[in-house]
Structure 1
Amino acid sequence: MDIASVIGTIIGVAACVIVGYMASGGDWAMFWSPKGVIMVFGGTASVLFMAMPMDKLLCVPGYFKRFYFDKGLKPIQVIELMNRLSEKARRDGILALESEVGEIKDNFLRGGLKMAIDGVEPSNIDATLRIEVLAMQDRHKAGKKFFDLIKLYGPGYGLVATLIGQVGMFGGLATADIGHLGKMLAIAVVATMYGTVLANAVAGPIGDKLALRSSEEILGREMMIQGVLSIQGGDNPRVTMDKMIAFLPGPAKGKYLKAA
């Protein structure tokens, strides 16, 4: 569970609920507009179906799961794991890693180690693993694209509903029906609110977090590739660790070296 995502969600919901209660005095019905819901959420859904293939849309639950759960190995965890594996390979030979492969939960690293143990050429290992990275990037781009579309077109359909509400309001000026004018104005304002909240409180933050997660995972994959190739090449464990540490930013690198 990603604690930061949970905390952010709780704070965002709490802020909306508190301000909404203060503004409405507990009369939440004033924020409900079936017409606004149909226009904003229905319109945004139509854009998603038009812009993305069905196989990508079927992965939507996975996008939300990825937002709240991050099971990938952190850079420090990759360093520690590769250091342990390189020391064992250096001491007992690379075939000794067969007993370790089954305990590794990361499919990418497990596949790379299997190829190294089987004696596959380094160039083939590198090419195969990088193809997997490219495929992973494509999946991640689809998730980011999904939320970017919501962020872009949600407010747009909110504006469409606003314009429709204004047309209805102006059309009713001749009758001077205050009730009708109020309903049309409510549609205009509430629909804009729906689109704004959908874009800025939901789609935007989730899309940005997924993009960050993608960058972190790509970095971890690159570390694993270099680690596997270093182990297969028979490098000294210290050399393997130095290659891993080189991927870390300055502050994290200094902290890790100090701890080591």
Structure 2
Amino acid sequence: MEDIFSIKDKVAVVTGASKGIGEAIARVLAQYGAKVVISSRKQADLEVLAKDISESTGAEVLAFAAHSGDLNQLESLLNKTIEVFGGVDILVNNAATNPVYGPALDCPGDAFDKIMQVNVKSPFEFSKMVHPVMKNRGGGSIINISSIAGTTPDPGLGMYSVSKAALNMLTKVLAKEWGQDGIRVNALSPGLIKTKFSQALWENPKMLEHFTKRLPIARMGTVDEIAALVLYLASDASAYTTGVNFQVDGGTTI
């Protein structure tokens, strides 16, 4: 039986790929045979990571810095990907931002605009750019990295939660409209994942226990557990799956 999880020679673009969940996704896609383009804001960090991934997996990896909130830079990222690898088969919209923490009442307009620009508009516009490229190649898979905050508002992260709820609906809209073009669009909503971002939490045993002890799976998740599901969504194993928001949260939202 053919390996339906193989993505050999597929071209994958991962935004926000220099660390954490994005890095883990890039590594897994490369491990399973994809040609991977990693992007974030700092070229130097990307170059180091690209070399490491390439040496450990044997995959072709392109590092290209682009700010996900800048549509011109995203267009340059796509053009470079096409120049080097010929097209795009897999797009992982992972980059996100949250510049404020606190009550929604205290969220200034410029912070709101930045959150919506990076977390909603950029995935939308970048997906639109990629659409004709994927369509001409017979289809593809777009994976939006959302959050359980888009289902249940996180305290202090009100507008971030709003942006992720919008991303979830965007996923459904594009899935419904682009299925006829062979393009599947799905979302993945992590819960509490062990990353540098959550380090203050998992380094404090009492705080960590407080957040995890009531979960059906009473621990934090790992970036590799997120990446494994992305592999499924990127591969032919999920050929009949589109418009779904997968909750990867240990049961938090049950």
Structure 3
Amino acid sequence: MREIATQGDESSMALSLRSIGKAFGTKPVLKNIDLVLPRGQAVCLFGINGAGKSTLLRIAAGLLRPDTGAVTLDKYDIRVHAEAAKRRLGMISHASMAYPELTVHENLTFAARLYGVPDRAGRIEELLADTELASFRHERAAILSRGLLQRLAIARALLHRPAVLLADEPFTGLDAGASERLAAVFDRFVREGGTLLMTTHDARMGLRCCQRVAVLDGGMLRLDATKTRIDTDLFVGDYLSYARSSR
């Protein structure tokens, strides 16, 4: 079931990871990974802790150099045109990237200026509403709860309307209601032509958000399939066993 949704001209792909390999010391973490995402698709990457999910996302973001392989983001080779590629990228990671002494609104204003976002005021208000942070706009990031910081990180990642959004465990710290609202934000992002690559341990939420699933196991992609080609009940019950049995 590998490479199910990756057909077509490479130029039509928003994110392409080809032959990616990475080792830390003598321990191989990723082995010859091929994963390409067309525009307007959401893909959820599953795997147990230590499977290499965060490492792959960091490589996709240009934060970590692979030992082998190449990354192309919106037609830009991330090694050759790093600045242009990164301006088309949004990332939600385990770190909020917020300045603790700035307020929510000040954090977003600073990021908007950094990216040269047009109509900064309007875009910030839109995202404050989407993430339900409007009532916290004057609160310093330092005093926000983990869930509110996560919402701020999400707003910041989407501020400049990236072509590709990388989301590493984006539902961390969010309650059920906030998670569902974030899923709706992701839905709209993809409907408007954005491309999403996310990780989560919550198989139900991953299937809720994405049209395609991939499973990393032992440094390799064990499964890469559209939702329509998997048994979702079995997948939710034990995605790792399901992926291993599908090879």
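No value in this document is a laboratory result; all are computed from the given coordinates. The structure displayed is predicted, hence computed values, not measured ones. Cβ atoms are built from the backbone, for glycine too; each structure is taken alone.
Structures 1, 2, 3 were compared on mean count of other Cβ atoms within 10 Å over residues 16-23, and the highest value belongs to 2. Matching task: -25000 is the computed value of helix-only ellipticity at 222 nm (-39500 (n - 2.57) for each DSSP H run of 4 or more, over all residues; to 500). Pick the structure from 1, 2, 3. The value was obtained from structure 1.
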